[in-house]
Structure 1
Amino acid sequence: MAAHADHFTLPTRGKGTYEITERCQQIVRASGIRTGMATVFVQHTSASLVIYENADPSARTDLHSFFDHLVPEDTPYFVHTYEGPDDMPSHLRMALTRTSEVIPVVDGRLALGTWQGIFLFEHRRAPHTRSIVISVVGE
């Protein structure tokens, strides 16, 4: 069994989803692993990862709107607001999604479905630089 790990950073422009599928795929190819599993992990508590529709951008627009309604900013009972009104909502949105995704590797490629992409889901309004780690294990 072989193992390979790498990382990259991604600058964001604020709230939204940023596709990272190709960057992840490049790391899987560089690993030389043909069959196995890739774990993609974001090292933050106010951003998350989602595997989501990557063909029609309106699906992501609806995702953003849904989370804005599900966890609104300026909720009066939030205590953790040191970094502003989007501070606590960003942590809750992260907790409702995921910080990692595990994807099968088949024939040296991520085995994503036809319309699936891997996205960093930025929950903060301000731009940030996010760190993503990928670990690939297999043969």
Structure 2
Amino acid sequence: MFKKLTMNEEEINKVMEIWKNATIKAHNFIPEEYWLNNYKDVKEKYIPMAETYVYLEQGEIQGFISVIGGEYIGALFVDVECQGNGIGTKLMDYVKDIYPMLTLAVYKENYKSVEFYKKVGFIVENEKINEETTGTEYTMRFHK
């Protein structure tokens, strides 16, 4: 089941727990401290500015996707204990039904995610260096 994040403290804390654990796991090529240092910004700035949709199973949030400005996917994360069960695909399909065009940035070294985004219909538009991490990122786009 899907629902829009209501921004209550319990939901936000669960979303942030998923974000922290999954982002550290997916980005093992970037020091963990970078993500921990950005936790507060994600929680207090980026999550509130986005339209965030959560995937629930038996009332528990198992993953989420955040869309900023009606187009940019700022986050797509699944609880590390629930990965590999199709939740990411379900979240992506859900927002693809709502938004006609979507863009995102993904680290080139995050091979699993790059392949996932290609599988769900995104194409690489360009490649650039992330100034904060010096990692190479792809900009990817999906059109209906």
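Read-outs throughout are calculated quantities, based only on the coordinates presented, and are distinct from any laboratory measurement. Predicted model, so just to flag it, every value in this text is computed and none were measured. Cβ atoms are built from the backbone, for glycine too; each structure is taken alone.
Quick check on the output: -10500 is helix-only ellipticity at 222 nm (-39500 (n - 2.57) for each DSSP H run of 4 or more, over all residues; to 500), derived from one of 1, 2. Which one produced it?
This value belongs to structure 2.
Could you tell me which structure in 1, 2 was used to calculate mean count of other Cβ atoms within 10 Å over residues 64-71 as 18.6?
Numbers: 1: 13.0; 2: 18.6.
Derived from the structure labelled 2.
Can you rank 1, 2 by relative contact order in percent (Cα under 8 Å, 6 or more apart) and just name the one with the largest value?
Biggest value here belongs to 1.
Can you rank 1, 2 by Cα Rg over 2.2 N^0.38 Å and just name the one with the largest value?
Comparing 1, 2, the top value of Cα Rg over 2.2 N^0.38 Å belongs to 1.
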